[in-house]
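Have a look at these structures, which come just after this line.
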Structure 1
Amino acid sequence: MSDDDLLERARFLVDALRARGWHCATAESCTGGGVATAITGIAGSSDVFECGYVTYSNAAKSKMLRVDATLIDRHGAVSEAVARAMADGARAASGAECTVAVTGVAGPGGGTPAKPVGMVCFAYASDGAPTTAETRHFAGDRAAVRRAAVACALEGLAGRVVVP
């Protein structure tokens, strides 16, 4: 995934948000603000980008996004349940019409057999649709996993914005 590819995905998202009259927000953990960086790299994105939350710690997820600590204890920070709560929390806190949440194991350490390095959970929340989540597995080193996760998040969020 090249910088140009990320730029194209971000530009498509910004154009789609503008066409729909929507704003977006991000809730990120393993990507460390990479999704927000990609979006705000597009000139004029201030018309559609509300804010980004980088909630790397469990405490930050709870404090900033109102993710219930028992949910994190029960499912782990890297889970679809927590990703959904992050997306819903970002939407409630920001007032944006759509949000994306990303939480995962970028590596090189931290993986387990149940949650290996490269496992990333995404969630999407938007007006008029239920919050959805998906888990993806990416190969490569830390940078490759993070870059692939950013690309996936941009594409998934655009899918929520584009009106068929």
Structure 2
Amino acid sequence: MAGLRVGDSIPDLKLRAAGGRFVGLKDLAAKTALVLFFYPRDASPICTVESCAFRDSYQVLKGAGAEVIGISGDSLSSHESFSSRHSLPYLLLSDEAGTARAAFGIKPFFGIFPRRVTFVISKGGLVRSVFESQFRGRAHVEDALRALQEDGNSPAVQSR
């Protein structure tokens, strides 16, 4: 279960992206709405389905005013290989120490496995939607799109 709830402000975190550069989540949320999807592992079957579903819906999500970001505990080299292999157009951030998962209040599934949780974040950094499903990877994209469309009239979500 995710600890952050609708209406909460996201934590001020900086995580590494490809090339080793740091990306600040609050910095990004100051510019645009975000769809942050936490996933267990690069190249696992459900994670691949989920990541490719976000890839296939990327332009629609961008058109709805959001930037997509994937976060897992995998290394940068793993992310770079996974992203290249599947032509992912969005950032993958490395959370090897589990700092982001802890800050978002995401506890392990059955106390062992990393959970699959998607947060829709408004421009400005407030949580607008939280969706969790360990086994329905595509459903995360559908829920994110629905949340962005439902909240499309809110100035906090629009990035135009």
(message) If mean count of other Cβ atoms within 10 Å over residues 23-30 is calculated from each of 1, 2, which structure is the one that comes out at 27.0?
(response) 1
(message) Once distance in nm of label points 7 Å out along Cα→Cβ at positions 79 and 143 is calculated for all of 1, 2, which comes out largest?
(response) 1
(message) Quick check on the output: -0.52, -0.98 is log10 I(q)/I(0) by the Debye sum over Cα atoms at q = 0.19, 0.27 Å⁻¹, for residues 7-54 alone, derived from one of 1, 2. Which one produced it?
(response) 1
(message) If Kirkwood radius over Cα pairs in Å, for residues 39-102 alone is calculated from each of 1, 2, which structure is the one that comes out at 12.3?
(response) 1
(request) For distance in nm of label points 7 Å out along Cα→Cβ at positions 71 and 127, the calculated result is 1.1, so let me know which of 1, 2 that is. (result) 2
(request) Out of 1, 2, choose the structure whose coordinates give distance in nm of label points 7 Å out along Cα→Cβ at positions 47 and 63 equal to 3.6 when calculated. (result) 1
(request) State the single structure among 1, 2 that was used to calculate relative contact order in percent (Cα under 8 Å, 6 or more apart), giving 34. (result) 2
(request) Consider the structures 1, 2: one of them gives -9500 for helix-only ellipticity at 222 nm (-39500 (n - 2.57) for each DSSP H run of 4 or more, over all residues; to 500) as calculated from the coordinates. Say which. (result) 2
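A short reminder: the numbers here are calculations on the coordinates, not readings from a lab. Because the structure is predicted, anything quoted here is derived from the model rather than measured. Cβ atoms are built from the backbone, for glycine too; each structure is taken alone.
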